[in-house]
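Right after this note come the structures.
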Structure I
Amino acid sequence: MQAQFTHTTPTGKTSISGKEYLFFSGFSYLGLHALPAFKELLKQGIDEYGTTFVSSRIANTRLLLYEELEHALAVLLQQQAAATFSSGYLASQAAVQYAATKGELLYAPSAHPALWKGQPLIPAQEWSAWAAATVDKVNAHPDGSFVIVTDSVNPLASTINDFSWLQQLKRQVLVLIDDAHGIGVIGTDGNGIIHSLPKHPPVQYLLSASLTKAYSAQGGVVSGHAADIAAIKRLPLFTGATPMMPANAWAFLQSFSLHREQRRLLQQRISYFASLTGNIGYLHNPFQLPVFLLKESAGIEKYLLEHDIMISSFGYPNPDSPPVNRIIVSAQHSEEDLYILHKLLLNR
């Protein structure tokens, strides 16, 4: 789809050239960026901390708020420690730079570019075939030879990756998982993929994530064993980078009740739309994620745009990649919005 430009940040709706569209694209799965209560918390955070913290994380004057945020995130993600960054991309880059010192990087199919170190070879295999080959490769080498690098959720395919095969590993290995599209959405209290990862002694986890996709807090996090996080906090990507906006950190810490309510609302909206569209064969959402993949649906983005609906339709991870058509449901959408979209899909 040709790029459409707006002068405002979309909510459940957006305005293009003075015309209003229902907006089923982007992220902000919990809809917090447009929620008045969350915006008020962010304003209070700015009043308390200003728009930035005027020192690095390793300077002799430090902001206790960041330590409080990292402790809260470590608890949420069930890890020993956490480090925060100004973006999820930066967090994943710091994680993979550290991980590369621990062994050869074994990339999973469709690993997000935020996890790339240089131009890695991303396997074209199906997930199950790649997993089986990875088990064989890891088990055939000494402990610590490899680091497995993967996403938790593939938002392009609307799938949650299966990690049960990690229990077959017999050698010690670090597993780096980008949970940007899992944290805040799946798991108990939104703790992401950690709830379904096997506890297997040879496997040690390092988790990175954006705090923006679900929580609308501009920042990122890496969590894991205390020694790993301490080492990451010595990397230039941490020591030399501007920390996340303190008002975002403060608003996140004050909004756990909003997270729970918006996640409950999101799950209701996903279930409602899934029930409406269960007989539409080209709509794919096997894991009750906020992403409904439109398979074999060339031209549907134009049809919906003509009926005042904007969906996600662009090439990824590169601009010249084949476009992927997806419907992104968020807690901002009303049942009426979803019903309108459902009727258009039926009548196509």
Structure II
Amino acid sequence: MKKIRKILLYSGAVIILLVGLAIIFPTWTPKIEGPNSISVLEQVEINGTGHELMVRGQDKSNPIVIFVHGGPGVPEIPYATKYQDLLEKDFTVVRYDQRASGKSYHFGEDYSNLSTDLLVEDLLALTDYISARFEQQKVILIGHSFGTYIGIQAAQQAPDKYEAYIGIGQMSNVLDSEWDGLNYVIEQAKQSGNTTDLQYLQGLTEKVRNGDMLMPRHYVRKYGGAARLIDPNADMEKGLWFGPEYNLLDRIRYNRGAAYSQDILIQQAIAEPLPAIVTKLDLPVYFIMGQYDYMTSAKSAKAYLDQIDARSKEFITYDQSAHYPQFEEKETFSNWMVDSFAKIH
């Protein structure tokens, strides 16, 4: 009995030690070789709070791209190792965890003032910091999913800071987009003969149409309206658990931040749809949408772009992907970026 107790005590101590190490384990981003390369993961104070930045590229003199992640509260640094390697050859790529998200979520910090307007202010301040740090007057701004709600407002407020605005999985009128998504999954359930899903989804029509609830995302994923060629959830989990950029404490921050941010920010986007607040953009605008995107409806995004008064604008459809065309068809996206922007300096 004593021997068993000793084994249990020893095992418990080992487990506690391992968990402790996992919580405080140092994080980094893999080094990029080259005399003018950059590969840093660091905490920088932006607009009064610590923001986690990851900056990677083979040549710091290349054009700068700032990515604004979606969610809300779902950083995309965990995807970077797998999906942004091609971009790093021709661009300096900046990703950041937004205020109250991921590694930028700080226990004990007061987030009662969190709002989409504040995240726009953060992005503008971050842009100034990056432009000054790398001595480039303008950068390329890319928003993805909910990040487009933040990015397009920043582009409207300060077009002089950006070479162009690119919206991937662009948000538009949330209620219209959700309605498109519901109709899509209802049709897919009908075609597949899944009567259980069909009956449930048909029962949501009034609530979704009236804006009382959002389309349940697991049905959109189940029927191919989120991704076609990749498994983004598995990639995210792999990056969070096994990538060098996050440790166990960061995973806890990620969960806390996502839960907090989504409760607040989604309701703001519903109350203030983009077509009502951003109607003119004094810079080139590109919407890149997967043909099968029903997380943010491609149809609704096209209708929105048609309404925008812009210096120039283009709607680009990727015919094999859904909500993640920059990942699902990364070679196509990288080639387009190079052809469009690699020679701007």
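Since every read-out is calculated from the coordinates, none of them should be taken as a lab result. Bear in mind that the values here come from a model prediction, so they are computed numbers and not experimental data. Cβ atoms are built from the backbone, for glycine too; each structure is taken alone.
Here mean count of other Cβ atoms within 10 Å over residues 98-105 was derived from just one of the structures I, II, and that gives 17.6; the source is I. When helix-only ellipticity at 222 nm (-39500 (n - 2.57) for each DSSP H run of 4 or more, over all residues; to 500) is computed across structures I, II, the figure -10000 traces back to I. Of the structures labelled I, II, one was used to calculate distance in nm of label points 7 Å out along Cα→Cβ at positions 202 and 266, giving 2.6. Name it. That value comes from structure II.
When distance in nm of label points 7 Å out along Cα→Cβ at positions 50 and 306 is calculated for each of the structures I, II, the largest result comes from I. Taking 25 as the value of relative contact order in percent (Cα under 8 Å, 6 or more apart) derived from one of the structures shown (I, II), identify that structure. Going label by label, the one that fits is I.
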